[in-house]
Each structure stands twice: as C-alpha cells, then as structure tokens.
Structure 1
Amino acid sequence: MDTGTQTSLSITKVIPAGRDAVFRAWTDPEEMRKWSCPEGAEVAGLTVDLRVGGAFRIEMKGEDGSEYTAFGTYREIDAPNRLVYTWDWEQPDHAVGETVVTVTFNDLGESTEIVLEHDLFPAVEAVEGHRQGWTSALAQFEALFVTD
C-alpha cells in the first residue's frame, strides 16, 4: 500500500521473514549494500554508525554513471521495532533539505510488515521522486527474503 500527503509518503510492504531478520537486513551494512538503492543502481560506498546520533552515508551509482549520495543521522533506534533517521542528498541539485524517515517493523509471526514514512519534503515533486526510489529499493529488499 502506498499513501501520503503533499509533503510526505507512506509505503507498506509485507516481507516473508521474521522481524529480527528484517530489522537486521535494514541496518547491517553488508545487507544494506544489497538493497539500499533503486534497481539499476548499485551501492558504491556505505558507512553506518547505528546509534542515536550516529550517521549513515550511502553512495549510489547509476547505470549511466550518475552518482548520488544520501546521508543522515539516526534519531531513534528501537530494535527490532522502529527506526527514525534524517535523510537528504549531498548533491545540491538533488538536495531537499532535512527530511525524516520512520520505519516501523510490525511482527506478523512468519512475516513482517514494514511501514515506511518519509516526511517533511519541500515539494510534491520531491515526494514523487522519493516514492519511486523507495518502491524500487523495497522491491530489492523483499528479494533478499524470497527464494525460488
């Protein structure tokens, strides 16, 4: 499910794995390298200091050679229930100002419902671009847990 307002977005996705495994994949740098960029791009560099006040930085490289770097600071870590962190882009032509991502991991037994809320965008256009990026990244995240 995909909802939101003019300055926020909300995406809900059910992942076929337990909450501890899902939370770990969301926060472990080795796992994050596999999914934390849109499809067709790759994580070229990643640093994570998973503690309140700690920073993260995700360097993404597109198929066309374009480079984008997301960064932010962890505001709340309630493992395995919830994460809250800031989000922006280093490149001036992509920067949106400090936005806030809240990820809630709801235990459904054999699966986990992820509710991702990304708030405080300055414009609708920024919301739509991030909605596309998150939807694509979440598809890659889900693929970590789906076996053929």
Structure 2
Amino acid sequence: MAIITQDILITGTKRDDAFDWLGDPNNHDQITAGAFDSVSGSAGTYQLGLSTPGKKRTMGYKFVEKDDSHGGRRILVETDGKRTRGKLNFSFRTMKPSTNTLVTLRLDYDPGGALGGLINSSGLADALEAGCKKMLENFARACPKSI
C-alpha cells in the first residue's frame, strides 16, 4: 500500500461545522472541481482524471459515510481504478481557538506489484498528491465559516 497524507488548517470554522458540511455528498462537487485534470460525476461519486508520464489514468471516488463512531470525526471515501484502489479519509481536529479546524486527508491506495511501485514513484504519487492538496484548498475556500 502507498499512503499520501495532506493537512490544512481551516480558520474560522468549528470542527463539527466542517464535518457536517463535508458530510453532505453534494458538497464534494465543490472540493473535486478543478483538483484533477478532469472530473465527471456529482453528489459524491466521481471519475477523476490524472496525467502520469506516458499515460492518463482515472480514479473512481465514492463518498461512503460520515463516521463519528470512535469519538473523532471522519468522512470515508472509497477509491477505485487501476493502481488507485483504496480508501480516502478526511479527519477533523479542533485547534485553538475552537473556531480553527485541522483537516487531514489520508489516501491509502494499492499501486500494484513491482511494476506498480515503479509507476507510483515515476509520477502517479505526485499526481495524486497534487490533486489531494487542491481538494483540501478547495475545501478550505468552500466550507462556510462558523463565526
């Protein structure tokens, strides 16, 4: 498994407000828009296009659920596609002051065997990391302020 982790601090938004906003699958339209080379789909189910050296790839993205069963707050997403099958989670932590929220995006995916590792290290991981970073930036802009 390969792992990509990105964080962003969203100021002026309480954790539960950010969690509730991203817990609506329709709001994922705003965070995926422009984050990848192409985006098709809506309401939490998308095909995300990304370019890697020598090949264009597509990653499926499907909203699964809001999860607060363990005392924390997470949004669970499944990813699908050749070399991109896995899980993507958004987790939310309160920072001081309480109107600041640290959002962590973690993508665990399986690029495949030895060839997949080579493909991953020669551009796939970079393309996925750039897309994840843009999704968090879009989220920070789109998420309503609590104040």
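Before moving on, here are some points about what is shown:
- Which of 1, 2 yields 2.8 [distance in nm of label points 7 Å out along Cα→Cβ at positions 16 and 88, calculated]: 2
- If relative contact order in percent (Cα under 8 Å, 6 or more apart) is computed and equals 29, the structure in 1, 2: 1
- Which of 1, 2 yields 1.1 [distance in nm of label points 7 Å out along Cα→Cβ at positions 8 and 104, calculated]: 1
- Looking across 1, 2, the calculation of distance in nm of label points 7 Å out along Cα→Cβ at positions 96 and 112 that yields 2.3 traces back to 1.
The numbers here are math on the coordinates, done by the rules we state, and not lab data. Quick caveat, the model's predicted, so the values are computed rather than measured. Cβ atoms are built from the backbone, for glycine too; each structure is taken alone.
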